Each structure stands twice: as structure tokens, then as C-alpha cells.
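Please find the structures below.
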Structure I
Amino acid sequence: MSNARSPWAGNIRHGVFFLAVAALFGLQGIAVHDGGQWSLSPALFPLILSGGLAFLSAALIGQALLRIRAGNEGPSLNGGAPVSAMRASLTFLLCLLYALALPRAGFLPASAVFLALFCLLVGERRLRAVAALSLVSPAVIYLLFRHGLNVLLP
């Protein structure tokens, strides 16, 4: 029997910490709300951000628990694309091109192209996954802003 700690235990600690931060931001957002409409309320965005942080924290905790339970104590076997200055520069350039294309092309087409190119840039090669992410994500965001928040996107 060994006393060695799992390298994934840190993910559990970090996940719990960020879950607590998300709860604090969420409570702050609820406390700031003035009782009026939620759409474009200053209290809405802390709730959206805290919900996203809580989701990612739960995913981090879940990943660590699954790795520990499976006995996979080593680093991830899916290393992804290697880090390089060229790749970072291309990512920055891609973001600039997206910012320039957004007012001209509109949110949906510019975001779909940006996400597809970004997925390919970071090493994703499954074309179905790239297509799903680049088409579904902008559509969901557009629907959320247009119908949920009554905000028109370019």
C-alpha cells in the first residue's frame, strides 16, 4: 500500500475551489438584482459566468474522479497539438481576422468559420466534431442573445 497522492487529486481541490468561487459570484449576482427584468440586468452576467464556472468546475472534479477510479494515474494520453510560437501567432492573427470579419460578414458566418479554423489550428482532426462545434455553438449563442436576452448580434 502506498501513500502516494494521485496527480488528479489537485484537480479535485482546484475544482472544489472554483465551485466555491462560482457560488460566491452567483450569490453576489442574485444580491445585486433589483427585482426587475432579468434581460440585460447587471445581475444577469455574473449569474451566467458563475454558471459556466460551476459547470467547468464540476467537469474538472468529474474527470479527476473518473481517472482515479479507473486507476489511470498518469498524465493524459491525449496530448493534443504541441505548443509553438507559430501556433500562438496564428491564433492571435485568427482572432484579429475574426474581429475584422464580424461586422462585415455577421455573427453566424464569421463565428462558424472562426471556430472551424481554430479547431483545426489546435489539432482537432475529426471533421464531424469540428463541423458540429462550429455550426451549433454560434447558433445556440445567437438564439440565447436574440430570444433570451433580446440583444441583436451583428
Structure II
Amino acid sequence: MTDTDDIYQHSDLEVAVIQNDIERFHELIEDTELGHRSDNGSTLLHKAASVGNDQMVEELLSHGINPDIQNQGGKTALHLAVDEGHRNVIKTLVLGGADLNIQDNSGTVPILKLIYRGDVELATLMVENGADPEIETDGGVSPLDIAKNIEATEMIEVLR
């Protein structure tokens, strides 16, 4: 395998993570730096979260990988899970201690997309676990402001 970290080539460990191959993952982790980052700044946790591999996300968290590392776009694994709509991964990361208020390079926090989707269940989970409904994006609006602007009554109640 080559040392190149691009979208076309992955290390054996990255392939195990992407394919949710826990057995192969365990074979490979002993001699591997789990904090390794690809060219775009993504970690193995970013990869597992973006493809929705909840079991692998749990495994990586249990091995001490930091859930709050940001890639070059400023996105954490939680941002990617929310972007892709991977509900179980979102729950795992929230309950696994991910910082819910990290802003990506555009100032967006993960809860914003949940507000637009009307996902009251996951927004409630995030607020109960520390998501700040008043943190402002680079554009100066908060999650609560957005819920009010789109007249999402149930979401407004969650965010208050």
C-alpha cells in the first residue's frame, strides 16, 4: 500500500474502518497510530462517522481517539455524521462526549442541520448534552434564531 492519503487510495486500516471490519481493525491497530490524519485532515473517526459505521465509531472512541479533531473544513466526526444523517452515529458521538459546540470553518455547529431537518429527537439529545442554542454562526445567527425564523415551534421549545 502506498503512503498517499487521497480519495482513491486508503491504508488497510482505513479500509477496515470504512468497511466496518472489526476483526481486521483489531489485527491492524496494535502497530498503528490511531491519530493519523489523511491529507484533508480527517481521522479514522471521521471516516467511520461519514459512512455511518456506528460500531466502528464506538470502537474508535473506546481506543481513545479524540472525537473533537477537526478536518481542514473544520468539521468534526459529529459534523459529518449530521451531514450524512447517520442517526446512530450521532447518538454515539453525543453520548460519547463529543463537543457539541465546535464550529466548522463557516461557523456552523452540528445542531443547525438538525433544526432545518426538524429532527426534534436528536436536537433534544444535543441540548440535553450541552449544545448551546445561542451560539452564533459567522453570519451572526444562532440555532434558536433559525428555529424562530423557520417557525419551528416544537424546536423552539427544545432550544429555550
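No value in this document is a laboratory result; all are computed from the given coordinates. Remember, predicted model here, so these are calculated numbers, not experimental data. Cβ atoms are built from the backbone, for glycine too; each structure is taken alone.
In this comparison of I, II, the computed figure 0.25 for FRET efficiency 1/(1 + (r/R0)^6) of positions 12 and 44 (r between Cβ atoms, R0 = 25 Å, to 0.05) is attributed to I.
Supply the structure label, taken from I, II, corresponding to FRET efficiency 1/(1 + (r/R0)^6) of positions 52 and 140 (r between Cβ atoms, R0 = 30 Å, to 0.05) with the calculated value 1.00. Computed on structure I.
I have 14 for relative contact order in percent (Cα under 8 Å, 6 or more apart), calculated from one of the structures I, II. Which structure is it? Of the options listed, only II reproduces it. If distance in nm of label points 7 Å out along Cα→Cβ at positions 60 and 100 is calculated from each of I, II, which structure is the one that comes out at 3.6? Among I, II, the structure yielding 3.6 for distance in nm of label points 7 Å out along Cα→Cβ at positions 60 and 100 is I. Each of I, II could give distance in nm of label points 7 Å out along Cα→Cβ at positions 36 and 68, but the derived value 2.6 comes from II. For which of the structures I, II does the calculation of helix-only ellipticity at 222 nm (-39500 (n - 2.57) for each DSSP H run of 4 or more, over all residues; to 500) return -23500? This figure was derived from I. Of the structures labelled I, II, which one yields 19.8 when mean count of other Cβ atoms within 10 Å over residues 92-99 is computed from its coordinates? The read-out comes from structure II. Consider the structures I, II: one of them gives 16.5, 53 for Rg and Dmax of the Cα atoms in Å as calculated from the coordinates. Say which. Going label by label, the one that fits is II.
Ranked by distance in nm of label points 7 Å out along Cα→Cβ at positions 84 and 124, structures I, II are led by II, which has the greatest value.
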